[in-house]
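Engineer: The structures come next, written out as structure tokens.
Only the coordinates and a few stated rules stand behind these numbers; no lab work does. All values reported here derive from a predicted model rather than from experimental measurement. Cβ atoms are built from the backbone, for glycine too; each structure is taken alone.
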Structure P
């Protein structure tokens, strides 16, 4: 891998910007070609991607990588390719200044902005690189990519794949440490997209502000699940745990805690035990379970459990050998899933995004209390509601705000390419996916073509102003 410096990063940016300016209009055929090359590249290297991510994590099933990393990336790229023509079409508007102006024309054209920077995280390094890249390339831009230093084998593979597929003036991968990432964030891009933690997102935004670089921040937060009393609990537990334990909970959209009727907690625990035993057996020995990315994150998660236990919470380990798990080796870093019963706001597990296979259960007595619990906290990236009561569903959605919502399932909205994906408040700003990604990485340029009619003369808008001017203005005002 290339050892990048601030100077070498700036040189790549300058090279891409000059190539962009020299190219002029970016034809749709060129954009489709770049998208097609990405698709072919990922298909060719799918097995290598699975192997690299398994090595980086210690254990990550190839099925998980294919479903959560490769498939969404290919879906985003092919959707952009197939819809590019309609997205890029100029939008025509009826020109009005109080009334329609005969013969005048107004339109919006979407132009590429130049060079886009994309900083992607370690949990889904392929998906969260190529999904935004799809929008950036569809919009006609050049791109620089900074993958995470926490998945070095995957980042090195990505660097080799891209270098063999694209000229550096089109797409370039910039690997390196957190210091390289900081230098990358400080570059004068035309747009910068960052996916990662809130803490790092703040630093990225501050660095970008030095050059007035517009940013899209995809962060995270504590995504709540609200179980209504009308919900079918068995189905809800199945869907909650499927999403929570996928990638061992290392997902920005993973359920962070569950709000449920007080009388349903015991049944939830019973169903959860049965589900994990059936799905994973003993998770610490299952080939279908994913490791925690590194020892530091595993110790962080264990500290959540220790802190909650010391403050009086009950920890319920899940799996066939719950309570008797082997101590996994450092190379595995497997952490058995656990429920926390009796979590309180003072516990660290309720103050920070969990990002692991730990799930607090928070009882409520009425739905208003559950909604207020969510409203009292920073706005999450997603909210999940389970139930069949449409009035309650409407009340929950109208009294909360989150980046996205899935009803009667978890995180499914992110798989719908035509829906914008993004956060709100502390969970992020801006959005991408599908047409929204194309718009995010384009400049909407307003164009007005004047009629031959002398509008200023017709409305007596040239000084000196007269009674006729005042009458013309009154007429305009009357049409508003």
Structure Q
């Protein structure tokens, strides 16, 4: 976390924010990368002295915040609050296994389905029901509708087939949701389901003030809960240019709350050279803010990458992250992975490859329509194949599942690594002295050359270039300048 200087000499923007907070106003703070938002939020809590709540984006941020916030301020994630209210009574269901064929029919109504060439097992219809419940739980809707029914891109159903299948999936989803709410059911319950139960109980948080961090990527369920806290002074903080999760339903809650909208545009993370690169991407987004970099030195390389070994390599896709990792390991460099959960997608594809090569079947519901690895490779070559999956299939096909598994299992711990690799989404909120952007940023720019770079890709590039403190190898996004 980048913080303001230790002597706490606040910038004019920061002082305006503190004065507005002291006056009791609701605020939406637009905090650019490295602008010291943690320092400002902590100072608010200290000056208030009243009971407050700091809502952290994840448990790692919460752990760091507990070390610096006053004891009068509760530091927590929303998931933790929801779990204490609705997860604890269902803790006996932690680790419960998904039901077998007989049980999933009896408990959830999951049955096989056939429509022309489409053949779905009860395992697959169950997973479609689970996906639908997840979609519902991440929305602000009170009942499951056809809007929540989600078909994965790998399942090549036409519009008519989707319409005919939707009632069965909606019915299964309804039974899954009903059983989730029971305290003594034998089936598993997820964090998203617990959060939805908590939100639908319309909780009162009973705090004088609420500091809602990373509000530009808010779960709409949580945003609704915060909006209901009319007796609390709500402070939303984030950076609208760093909204990376709109694709999964996240909303920019900075726009959702009435109150003063105040900026923090002075960055203590990097110098002016990196600030100018960030400002270019802000201009591409139509954002009128301009960042001033306060560090004395910084450098940006656009026409070629510097010859220094970076501290971090940021990739656009999980597949390129794995490829960078393999390349580093081949050179004898200790490499670690930031956001180990992001390797799960690659491990999943590796397991699918092993399943299909060995027995022409996989229990992975997303790949249930394939009976051979060759079919997956052929699908990955089609234009409709998602770019992320295409890269994963290519890496597994090139290096083999055994090597992928070995590379991931032998990765160094981050603190012991000479270089870390990560995706942009996992890099958000982090910083390194020297950052290099991987070449798949260029591939994404080229893929969108004709239609123009989408807003969400410009946001990804803005986040990526603002992770560096001293040196930035940004040749991979130089072609995006237009």
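Engineer: Match the computed value 0.60 of FRET efficiency 1/(1 + (r/R0)^6) of positions 337 and 441 (r between Cβ atoms, R0 = 41 Å, to 0.05) to one of the structures P, Q, and report its label. Please report the intermediate quantities before stating the final value.
Structural biologist: On the way: P: 0.60; Q: 1.00.
Label of the originating structure: P.
Engineer: If FRET efficiency 1/(1 + (r/R0)^6) of positions 257 and 465 (r between Cβ atoms, R0 = 30 Å, to 0.05) is calculated from each of P, Q, which structure is the one that comes out at 0.55?
Structural biologist: Clearly, the read-out refers to Q.
Engineer: If percent of Cα pairs over 39 Å apart computes to 32, which of P, Q did it come from?
Structural biologist: On the way: P: 32; Q: 29.
The read-out comes from structure P.
Engineer: Right, next: With FRET efficiency 1/(1 + (r/R0)^6) of positions 65 and 177 (r between Cβ atoms, R0 = 35 Å, to 0.05) as the yardstick, tell me which of P, Q scores highest.
Structural biologist: Details: P: 0.90; Q: 0.60.
Once FRET efficiency 1/(1 + (r/R0)^6) of positions 65 and 177 (r between Cβ atoms, R0 = 35 Å, to 0.05) is worked out for each structure, P has the highest.
Engineer: For structures P, Q, calculate FRET efficiency 1/(1 + (r/R0)^6) of positions 105 and 377 (r between Cβ atoms, R0 = 35 Å, to 0.05) and state which one comes out highest.
Structural biologist: Q
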